[in-house]
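Below you'll find a set of structures to go through.
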Structure 1
Amino acid sequence: MGLPNHQPILDIVRSDPEYVAAFKAVFGKSGEEISMGDVTKAIAAFERTQVFANSAFDRYLFGGEATALTDQQKRGLDLFRNQGRCVSCHRIEQTQALFTDNRFHNIGVGINRIQGDVPKLAGEFMKSKATLAEVDVKVLGDARTSELGRFAITKGFNDLGSFKTPTLRNVAVTAPYMHDGSVATLRDAVVHYNNGGVTNEGDPVNDFLSGGIRPLNLSEDQIDELVAFMEALTSPEFASQATAAGVE
């Protein structure tokens with residue numbers, strides 16, 4: 001969260017009446033006894049409840065419900081698997097679909113803006129003997145440095161500008177997109193990939209772009225079909241949010 005340390009978080013959970021009561025009930029602790037370890041366990045417990053499925057896509061592919069997807073969405077699924085090559089990173093397995101390969105890739109977001117600064121910033125990290133905590137502070141405190149991505153941890157040049165592949169489940173209700181929120185709409189995100197890793201067609205491609213990122217040559221109709229398919233990844237629990245966002 002870009003905080004200098006965990007103290008602001010601890011101040012809240014140790015003083016807010018609802019948190020105090022909840023931590024007392026669960027961990028048997030109160031006041032100064034509540035640690036950041038307790039906080040992280042509570043957050044992790046909540047995140048484990050965020051299991052979503054039964055989207056139109058799930059009903060179609062895994063449930064055998066032929067009418068769960070529209071014809072446009074079915075064409076989008078075909079593009080997702082083939083010409084769009086989306087499954088290279090957002091994987092669909094035979095019996096499940098997490099829509100991520102859990103790997104890191106440079107897709108041309110963020111690092112494009114700091115091309116001239118990369119040698120200097122990368123050089124500083126290569127020379128640094130910083131601890132992970134110090135790296136966190138540096139990355140979170142400097143927008144340019146943050147664009148080095150996974151490289152800040154591994155110091156491997158193949159990781160320059162690389163960020164972890166997110167799942168696409170419920171993607172229609174999670175705008176804005178990319179790690180820095182620089183892409184406003186789902187369609188804009190598809191256009192970015194269609195352009196071969198640049199948000200605006202004609203912009204230079206960064207030198208560290210992952211090898212699989214290249215122009216897709218999709219038509220406007222095909223872009224719409226891909227977007228329509230990704231809108232079918234919304235779980236029923238998020239249907240009201242999708243409606244509010246103008247997604248049918």
Structure 2
Amino acid sequence: MSDTAQDFSGKVALVTGASIGIGRATALSLAKAGADVALGYHQDAAGAEETRAAVAALGRRALAVQADVSQPDAVEAMVARVQAELGPVDVLVNNAGWAKFQELDSITEADWDIVIATNLTSVFLVTRAVLPHMREQHWGRIVNVSSGAARTGGIMGLHYSAAKAGVEGLTRAYAARLVKEGITVNVVAPMLIHTGEKRDNEARRKIVPLGRQGTPQEVADAILLCARTEFMTGQTVHMNGGVFYSG
């Protein structure tokens with residue numbers, strides 16, 4: 001199915017972390033597929049506005065909403081504004097996250113708390129806020145963005161790997177409980193993706209058997225696959241160019 005297919009016409013999508021990279025590519029892909037799109041962001045207002053303008057240029061309604069998705073009150077306010085201006089959320093992409101490089105012995109409890117809250121607790125909070133509408137209409141699509149670090153241990157820090165592994169476990173728990181209500185919940189786990197804030201260099205490319213880093217659009221394509229496929233739920237889709245294989 002092409003990215004211009006109108007299979008999300010009449011739907012409202014919420015993409016967190018939509019200012020740049022994977023979030024921006026996903027928001028634009030959803031808009032091309034017919035959805036009106038709300039764009040969650042934390043600090044990069046200029047980037048969020050660029051994404052909003054690009055979605056609007058495709059003829060879709062677009063709304064940029066600032067929120068710290070690790071905070072319950074901020075999440076509730078964000079979702080309430082989206083519902084008031086665009087309508088209830090039908091498709092949720094939990095993409096917001098934050099990585100902090102730290103060696104094993106340098107991680108404090110405060111470091112642990114903020115990384116877990118930003119990458120894992122946020123998924124629970126935003127999902128909780130949009131679920132009532134999805135359950136009422138007996139239809140919904142939730143796609144969470146994890147990381148290859150959940151399986152490999154990564155290099156960013158054990159708190160980041162633990163948070164992303166938690167996202168995968170949370171996803172499977174939601175999927176098992178919601179499948180009979182018409183709601184699917186899946187994970188896309190990218191690794192070594194060349195986004196605006198991450199370097200593309202020969203050392204990184206050598207890690208990937210394919211010989212290059214991935215692109216935000218390739219990850220967005222996988223996210224849309226998860227959102228379009230009713231028969232797939234509780235699954236992790238790895239996007240890593242063959243660095244490792246799911247087993």
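The numbers here are math on the coordinates, done by the rules we state, and not lab data. These figures come from a predicted structure and were not determined experimentally. Cβ atoms are built from the backbone, for glycine too; each structure is taken alone.
For the read-out relative contact order in percent (Cα under 8 Å, 6 or more apart), a value of 23 was computed from one structure; give its label from 1, 2.
Numbers: 1: 23; 2: 18.
Source structure: 1.
Given structures 1, 2, which gives the highest value for mean count of other Cβ atoms within 10 Å over residues 64-71? Could the numbers behind the result be given before it?
Values: 1: 12.6; 2: 20.0.
Checked 1, 2; max of mean count of other Cβ atoms within 10 Å over residues 64-71 sits with 2.
Out of 1, 2, which one gives -13500 for helix-only ellipticity at 222 nm (-39500 (n - 2.57) for each DSSP H run of 4 or more, over all residues; to 500) as computed from the coordinates?
On the way: 1: -11500; 2: -13500.
Working through the options, I get structure 2.
Of structures 1, 2, which gives 1.8 when distance in nm of label points 7 Å out along Cα→Cβ at positions 104 and 192 is computed from the coordinates? Intermediate values should be presented prior to the final figure.
Details: 1: 1.8; 2: 2.4.
Computed on structure 1.
For the read-out Rg and Dmax of the Cα atoms in Å, a value of 16.9, 50 was computed from one structure; give its label from 1, 2. Please list the in-between numbers first.
Details: 1: 21.1, 60; 2: 16.9, 50.
It must be structure 2, since only it matches.
From which structure (1, 2) was mean count of other Cβ atoms within 10 Å over residues 144-151 calculated, if the value obtained is 24.6? Can you show the working numbers first?
Working: 1: 21.4; 2: 24.6.
Attributed to the structure labelled 2.
Compute mean count of other Cβ atoms within 10 Å over residues 120-127 for each of 1, 2 and report the one that scores greatest.
Working: 1: 13.5; 2: 23.5.
The structure with the largest value is 2.
A value of 4.5 was derived for mean projected area of the Cα convex hull in nm², for residues 72-127 alone; which structure in 1, 2 was it taken from? Walk me through the intermediate numbers first.
Numbers: 1: 6.0; 2: 4.5.
Derived from 2, not from the others.
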